[in-house]
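Peer 1: So, here come the structures, one by one.
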Structure P
Amino acid sequence: MIKYLQRRFALSERGAHDLIKGVVGCVLQNIAFMLPVSLLYFTVSDLMNGGITGNRIWFYIIGIGVCLLLIFFITHFQYNSTFLATYVESGVRRISIAEKLRKIPLSFFGRKDLADLT
């Protein structure tokens, strides 16, 4: 799978691993964003059945806290595994392209228009 991602998207080995981590992070973030909706479902269900009792209030308070913490930590993981990893991988790609350009003889650049390289 790693080799396939490397060839398909022109990634380094670390970039392919970071891509998998990014996909997992996005999936976890989307699941974490569904948790408040389930909490809202339980709230509406209790309200339609006659109101929220005293012991259910603690369920909702703890549920809100857990949802907020999960969303915060999972979003932090997702941000680091997608955006920051993308910047690292683009740096690796720029360096590898610069190394390939460095190995080209100078006579090549004399015959070509420099605008063709951009």
Structure Q
Amino acid sequence: MTQINAQMILAKIENNEIDWLYEHFSDYFQEVSSYDELKKLLKSYNAIRYKNKLFKHIQLNYREEYIWFDEKMATGISVTLNKYNEIIGFVLTPIKNIKGIKKSKCYYTIPVQNAWFVY
């Protein structure tokens, strides 16, 4: 496998390069992921996204995860690579507007009667 970086992955997603993306899925990920579903997902995602910007690059236990958000925080991408530079995780998602979240009406009382400190 060739070396893959964040810019390369993002460019392939934004340019609807389905063949390249699917080819770089691990064998197991190809077994559980449909090429046709990937095609639909990319089409839907690219119709609603704005310009993406890398938010976080996480390296942990021979895995790398790249996370992007678009400039209006309307969509997000997460791609996880294994140590062989194969895609083992792939998420394209719209982000819900925070204004639509309902606040809880529950109140809690801390079971402390004396002075207390938080460390």
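Since every read-out is calculated from the coordinates, none of them should be taken as a lab result. Because the structure is a prediction, the values reported are computed rather than measured. Cβ atoms are built from the backbone, for glycine too; each structure is taken alone.
Peer 1: When Cα Rg over 2.2 N^0.38 Å is calculated, the result is 1.44; to which of the structures P, Q does this value belong?
Peer 2: Q
Peer 1: Out of P, Q, which one gives 1.00 for FRET efficiency 1/(1 + (r/R0)^6) of positions 5 and 61 (r between Cβ atoms, R0 = 41 Å, to 0.05) as computed from the coordinates?
Peer 2: Derived from the structure labelled Q.
Peer 1: Next question, about the same structure. Can you spot which of P, Q the value -8000 was calculated from, given it is helix-only ellipticity at 222 nm (-39500 (n - 2.57) for each DSSP H run of 4 or more, over all residues; to 500)?
Peer 2: Q
Peer 1: Matching task: 36 is the computed value of relative contact order in percent (Cα under 8 Å, 6 or more apart). Pick the structure from P, Q.
Peer 2: Of the structures listed, the value fits P.
Peer 1: With distance in nm of label points 7 Å out along Cα→Cβ at positions 45 and 77 as the yardstick, tell me which of P, Q scores highest.
Peer 2: Going through P, Q one by one, distance in nm of label points 7 Å out along Cα→Cβ at positions 45 and 77 is largest in P.
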